[in-house]
1. Given -9000 as the derived value for helix-only ellipticity at 222 nm (-39500 (n - 2.57) for each DSSP H run of 4 or more, over all residues; to 500), which of the supplied structures 1, 2, 3 does it correspond to?
2. Using relative contact order in percent (Cα under 8 Å, 6 or more apart), single out the structure from 1, 2, 3 with the greatest value.
Structure 1
Amino acid sequence: MKNKLHNSNSSDSGINPYSDVTVNNQFVNAVARIRFKELELLGKTDIESLMSCENEKECLQYLTDKGWGKEGDQTSEQILASEREKTWELLKELVKDISFFHTFLLGNDYHNLKAAIKQVYKGNDTPNVYIPNCTIDPDIIIQAVKEHDFSLLPEVMREAAEEAYQIQLRTGDSQLCDIVLDKAALDRIYSHGKASGNELISQYAELKVAAANINIAIRSVKTGKDEEFLRRALSECESLNIETLIQSALDGMDEIFNYLSTTVYSDGVPALKESAQAFERWCDNKIIEYIRPQKYNPFSLSPLAAYLLARENEIKTVRILLSGKRNDISDDIIRERLREMYV
């Protein structure tokens, strides 16, 4: 597990200079800066203040008063997008080699690839479908698809890109196109996270892929998918036996629950039985559990990764709360959906 973290055009091998075993004083200043920024994170008191607001407009005013958003932002999505951008601007300022954080961005590359393939297939240009925070410039992905020249992409991405492209353009099967690229994204996230040599990022990748596998298995039962579908869609990971998960899914929902009860995800089974949203919340709270110990680690970049995940959790929580206020959802239901906060 203590292998190199590659950049977007390399393989997952070698030695990672940012691994947890590397104690480097250059990280101390970056971590100190992150410690200061952590003081600005929303805590339980802030969430309660937002909950007490009468409507979304009051919530947005509260967030603006806390420094959220940028000049000119008006809508909730604009404010949330600005906050995410602020986070990445800070990390790029603190760390010269941003590839340390690519595990968190690789999924966006594959989202953009899916969007580009579908736009070429439909022959239109739909605005605002590409995610800006990624490891590959969306314009390069668009060019690669339009010119059918996947040599423009990292080598590790080309085979899946070609397969998905051919499926979409020859058969029009958007679901199968998505399955190919979603699995490729999970495989890439997993290999990148495990190759990082960083315990926190490795844990994140493990949970990310395992949770996706569990959700795929659950959906396959609900939609009557067969074994071929499961083998196409599921991604290998250490914490789940894929063969057992496939057989469990083929045998029905109860067998999935029974199998998961024997794994490290047993605590998540009650949430999974409740709903997909409840299980997603369980996974998000598990990530917060992973990252809290990083508050006391000044000698690696793990606190920066923890801050990034804390910010993503914070933004997701605020989005859920704002959506609830916008749609007049009861406070009790909103509270059920909120995530645990890092601070």
Structure 2
Amino acid sequence: MKSEIIKLLKKGDNAFISGQDISKRLGVTRSAIWKYVNSIRDDGYEIESVSNKGYRLISSPDILTLEEIEPYLKTNFIGRNIIHFNSIESTNSIAKKLGDSSEVSGSIVIAEEQTNGRGRLGRSWISPKHKGIWMSILLKPDLNPIDAVNLTQTAAAAIVKATEELGIKTLVKWPNDIVINNKKVSGILTEMNAELTRINYVVVGLGINVNIDEWEFPEDIKDTATSLKTYTNSSINRQELTAKILNSFEELYTKFIDENNIQASINICRENSAVIGKDIIIINGEKNIEAHVLDIDNRGRLLVEYTNGRQEYIISGEVSIRGKANYI
């Protein structure tokens, strides 16, 4: 009901809407409308109420609900069902629980804050309130489990496309990090529940440092992490960016699943690679191996050449990589 009232107030285009009109449209009492409006105010919406005139929306909060994202959203199914939280431990954890239920593919779990955000290999991810985009996309693709690895590159390509639309150049540190000026601005964590030849569900988690100020990064990561605000020296509209990422993701995901075309995503990752042509350190367990990155092939694998001249394809998820001089 709160969602419907917000939509009506937004459609009012800064004009008053009477409580009686809202009551008739939604089929509830005026007293109930008053209670819902007070609850909406508690969510951060500024609503003016005047006797004999009704209610008028003055301003909306910086939150990532469907009502706030929808004006920018152009998708058919990705992000059309958003489960929004003010604060939770991890969006991926919630999305995986929903994956075991009948929740529809394309549903989004999004939070203003994560208290126990996770990255690859069990690493933690700082997720301060109202400062970033912390969301997980629940997918149930008709796809061989071995091909699910490419969904990480689909997400990476979507982030690159979305930030480019805002005039921000980002690069992909294969396979799951997005970087600006050799610092990490976003990470992707893809988790899957599958049988031998069938995927039950995939959760693609995205963490994007949007409006985190430089001084807010902890000492241990401030030399390797950054945010879009730090780079541009201005605040970014989180709602617009979230929608742009979902728009791009659906376009690329549909090409991959419906048209069996992963090249669109891989081409974006290749053209905006932070590692091709670079000397890197491949971290595989306790082994650190120097290599030179030659290319990303049409299956999304990283082609590297070792110091002894031997070449090898690296599969996403097998290793972590680092630049020899810095993060990348």
Structure 3
Amino acid sequence: MKVLIAGIGGIGGWMAGALARGGADVSLFARGVTLERLQRDGLTLTSDKETETFKIPAFGAIDGAQNFDVVILCAKSQDFPAISASLAPLFLAGLEVIAAVNGLPWWFLGDCGMELESIDPGARAAAILHEVVPVGAVVHASSHAVEPGVVRTVKADRLILGEVPGYPSQHVRALAADFEKGGIKAPVVGNIREEIWAKLWGNMNMNPISALTRLSSLPILEQPELCRLVYEMMNEFDSIGRKLGIALPVSADDRIEITKKLGDFRTSMYADAVAQRRLEHEGILGCVVELAQKLGVDAPVSRIVYALLKGLDTSFVRAGDS
């Protein structure tokens, strides 16, 4: 089985290193300085325990001779349409494609007949990917690129994989086995839509609030006003899920207690805000607000937080243009 990983940042690098460590036939797609570093120095993974370097084939252009069994797209949610377009010649009928992105993948609402501008403006990615076999994935790991071609893993829990209803996969279990060989726990589940929805449930409140306040998880949950904000957003999200027929595994109260037990941590959006990088406001919260509007669900708290988050992102854009 041949696997291509496109987008070699924190998560893409973490996945690629594991597959290489496990002996899989993996290749990388990158651009610019990242591609140069990968071709010259290889991919380096570092953590508190060890540092490893892997020489993995890397390229930055697509030609008709390339073929893969599985393509894993790792990108910020706002960059997903662009990375899909850059690989368009690969997306032939039967190719299995995983979107390792925050928020909702392009196929998630297909059975509802809905398209979300917040995650796929103009349905551009959906048009490019319409013949592929989607495979669901949920990443539970904290990993980031400290420089091009060098990825540091802070915490790695697991990578959940699963077939998308109506799209039987020939490779999902073999891929999971390759990840396991390389040191990543990769359970294959039968309810991947619920897993994706449950992860977004946690991200859509803690990520935006941490970016707006520059607070890590415990200070947010220990301050009654902010914890109440988290609670209200979680309940609004639950109402949206009920309209879609998707159940959540625990109550909002239980989920908040679970988050407290995880210890103090900083979200990915917190890190982006501190660095004044573009925020994943559409993929993490904009899609929730858009869904609420389409389904007729009242979500006033989420709308207000989204408006503030969008304003913060706009300030970063203007600072970069000045």
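A short reminder: the numbers here are calculations on the coordinates, not readings from a lab. Since the structure is predicted, the reported quantities are computational estimates derived from the model, not experimental observations.
1. Values: 1: -20500; 2: -9000; 3: -13500.
Attributed to the structure labelled 2.
2. Values: 1: 25; 2: 14; 3: 17.
Of structures 1, 2, 3, the maximum of relative contact order in percent (Cα under 8 Å, 6 or more apart) occurs in 1.
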